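Below: a set of structures, written as structure tokens.
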Structure 1
């Protein structure tokens, strides 16, 4: 997997990790929160070492939605696509189609040796068009 693509997703995992850690200070956290965080850290470490355990990622990201519904809206959508599998059930069909298009573009760019900025392309595809302002 292309290093910048993987690094982008590791960065998103760190962001989600910060959200999860912030919950540790909350009065009500699910039982097993600390062991969940340990497994989550193991996933990040494995990805940093080049071990792409997508099944563990699918399991943990899916569990974020089940265990921590209060932050589900803050889970980066890129992580759902990156891990796939069960995570795709959390995405509408239109969003999946958009990510499929992005993946095709990314693979074409890699085959041609061209740079592909995943983050910028996601923003271009999914950001609503700017509305004209009335003067």
Structure 2
């Protein structure tokens, strides 16, 4: 299954889910294995970036600046869908909330400031309601 491409369908059916665990971004020291519960590991020129529950990073002594809330969109979006990331980021931008997007094969995930998670969910939910007609 390749996923949904129609933006109006994606927005109307995306069912945002707020995870109740604070996440954080960190850098894995050279030679250190990835965390078992890492959400994502991203290879960059400067090293391996990891997104994981903040408690896991702290337990491994991996420093991080702040915590983030994870909002997952429970709709199978196509990797070729146009506009979903922009629509969600735009809704969050209007509320002054930063959006860090990570796409998986099936779903899109947005990391927002932990202390703004409720406002972020309201903005995303409002976006889904706007496109239900």
Structure 3
């Protein structure tokens, strides 16, 4: 039960943060990626805030062996760069640049976005399932 409550609270906080920061607006995301046009630096500040918050979270989590739910905390992720990681990042970035959505903002946009999200979400889910099958 605690896991469900904490998941709902953290997911809700994340979604509200995406809405408040404007990251659910594909035009804002494309504006950030438009380096030689009408560049919008907003996303850089959002990412900077996320990196700072995550740095604090990793520092705090490093002092504990178990999460608030009682589960064992995962170890440090691999920092190995390989072909799969680079290809996955390229595919993710291409989709993000074309659609203006990535998984978090897409999920947060389901209730407020127009018809475009109804095309993007199924395509994203199919791509995620295809990646599992290829793996």
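What follows is calculated from the coordinates using simple rules that are stated; it is not laboratory data. All of these numbers come straight from a predicted model, not from anything done at the bench. Cβ atoms are built from the backbone, for glycine too; each structure is taken alone.
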*Quick one: distance in nm of label points 7 Å out along Cα→Cβ at positions 47 and 119 came out at 3.2 when computed from one of 1, 2, 3, so which one is it?*
2
*For mean count of other Cβ atoms within 10 Å over residues 71-78, which of the structures 1, 2, 3 scores highest?*
2
_If distance in nm of label points 7 Å out along Cα→Cβ at positions 63 and 95 is calculated from each of 1, 2, 3, which structure is the one that comes out at 2.1?_
1
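Figure out for me which of the structures 1, 2, 3 the number 16.5, 55 belongs to, where Rg and Dmax of the Cα atoms in Å was derived from the coordinates.
Numbers: 1: 16.5, 55; 2: 15.6, 52; 3: 17.0, 49.
Of the options listed, only 1 reproduces it.
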